[in-house]
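Asker: Pasting the structures here.
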Structure I
Amino acid sequence: MSGKPAFQRILLKLSGEALMGQLNFGISPDVTSFLAHEIKGVIESGVQVALVVGGGNIFRGEGLARAGMDRVTGDHMGMLATVINGLALQDAIERVGVPVRVQSALRINEVCEDYIRRKAVRHLEKGRVVIFSAGTGNPFFTTDSAAALRAIEINADLMLKATKVDGIYTADPKKHADARRYEELTYDEALSKRLGVMDQTAMVLCRDHGVRLCVYDMDRPGALQAIIGGDLSIGTRVHT
């Protein structure tokens, strides 16, 4: 990336499933290493980076709730899964020479910090990656909603959602050959069309607080840096 980055502070949302790579369960070291190098390139350009990661590669509370488990218990177990993923990403990113802090919405002081907004912002200002784990700390809220909330709280210039496709489509492009990719959308359009970008709570939060969103293909090398550099041809942009 050449020139001044288009954004100073970003929040990147990763699904837990994305960390599996070609595995059926767990965390792929190849995926975490790839993500670490992508994030390092962005940090070196002077951009502040925060992350929110899901836990679906390890545990999904909603699924077990449908099978009979208490939903609150299941969601708390899912939050703990995101802490595991956060620690794995911390290790991978620090291996490439970038300092990282994991902050948890649940108190687990032996392995990570408590989430404190002002402390998180200070870490970002010092060039550290901050990984927000354990969702919002409350059951019934997805990690998409947690990402939207944290993006608002830290005043991120851009929220990115890393997916397995290169943007938002009219239908699933893997199932429908005629699916068309949107270059940009408003949140109201995404909500009314039920495009499944994020859950409705997350989208309404982003819409009401003016958070800019870009949905892009996380497997494309250099995509993250290109977006930060202002390349509008990558992914789908969503705005108010």
Structure II
Amino acid sequence: MDSNVLLEVAIQEAGYEPGIAKLHNINISVKRGKLTGLLGPNGAGKSTALKGILGLLPFAKMTVDYGGASDKYAYVPEHPVFYETLTLWEHLSLAAAVYDMDENEFEELGRALLEKFRMTEVRDHLPESFSKGMRQKMMLMLGFLVKPDVYIVDEPFIGLDPRATKDFLELLEEERGRGAGVLMSTHVLDTAEKICDDFILISAGKVVASGTIDDIREVASLPEGSLFDCFDVLT
């Protein structure tokens, strides 16, 4: 594997039961310091592909190879998952323990993330009382806490207000700067066009175009088209 590739995925076919494949011949490559956008209409197979990468599909003929120093990754789900009896800080502390973080490092980074996402005042509150946006912020904080080689992010912008979106994008840029790779599924095409290095467009479980924005435009026969225009034509 190329030393710049942190995640290489080759899906021959995959789905939720044998004989009924939802995905066919999908290849995904996430490079060091790069952000790859996984795009497609509802039902195209984006979430199924992410579940396959995470090993959560009951039926999958595929390979998942991690490059870099380790196979440490962070998954930020579309729908926040949390323990009802643990506070925000206790969630962060649990994640730090799982990844065997140094206590002083955790305290410093944990406090910085609370400040960055403006959640310091609710650090000792239960997430059950949080709004959807606040719960999404918690998921992002858990991901950024562990400093993984690869981020796998599913629809991160849902529920985030403009300021939280800006904070998220700034942290993501910092992580890419240190060499982390990102695979992000999103419907927010105008933002994706601005921040992604390359794209994988899928429709009906198959790749219809992949590469840079210029590659996507070429396949769509829209030399000056926006990502939205190309998406509309190809999917």
Structure III
Amino acid sequence: MRYAINFTPTAADPLTIAASQWLGRNAFSGEAMELPFIRELGLHEIAFNTAVPRRYGFHATLKPPFRLADGMTEPMLLRHLLHFTGQHQPIPLPRLEVVRLGNRFALAPERPCPDLNHLASSVVMHFDAFRAPLSEAELERVDTERLSASQFSNLHRFGHPHVMDEFRFHMTLTGPVGSTEMPVFEQVLKRYFDPILQRPQMLVNLALFVETEPGAPFLVHSLHPLGSVSARRIA
């Protein structure tokens, strides 16, 4: 079993609903969702190019997937997550926009957000004691020749190359897209998401995701609101 600490809007949020329909799966219920009808793309094209993010569910990764270290349990992780979220406040997100990340598409803030980067680094460091070290097999699956010195250091220190100074907040929308299809997907995704992205987004919770067995789709285990208990009651 693996866990991940992510951000995702609530199940009823319009962005969650739209993204779940685009990916074809709801990470809260685990249920398949009917793909949207888009004139320029066939349903098979959408399904094929969203297969990877569909398994992980709509989210932004803060603490990448990890197995629990020896002596750590799920109840312990939940207690620490509850305590951690009580010590941090919600963060207004810069407007999200559709961006290219290499040969993939994602939603990402239109400008840097230091508070967001600080929270992500805090999550990585605080919960690293719960992470089992990477196995030799897991390390062998990483293409280390493509990593920078900083990314290589992160891989061995925190179990993933794209954390700490290498972190970029993003919510993945596709797997690798062919170069000839990139312009069509970019146009479609902007048209599909831009009306929803006009609405301000807040990072108001941390979400614990769980993969029950290797290769299984990740599901939202629980949402943990940011802010003190008293502040949550007032809200």
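Asker: Taking mean count of other Cβ atoms within 10 Å over residues 32-39 as the quantity of interest, name the structure among I, II, III where it is greatest.
Answerer: II
Asker: Work out the source of 3.3 here, i.e. which of I, II, III gives that when distance in nm of label points 7 Å out along Cα→Cβ at positions 24 and 88 is computed.
Answerer: The read-out comes from structure III.
Asker: A value of 22 was derived for relative contact order in percent (Cα under 8 Å, 6 or more apart); which structure in I, II, III was it taken from?
Answerer: Only structure I yields this read-out.
Every number here is computed from the coordinates shown, using simple stated rules; none is lab data. These numbers come from a predicted model, not from an experiment. Cβ atoms are built from the backbone, for glycine too; each structure is taken alone.
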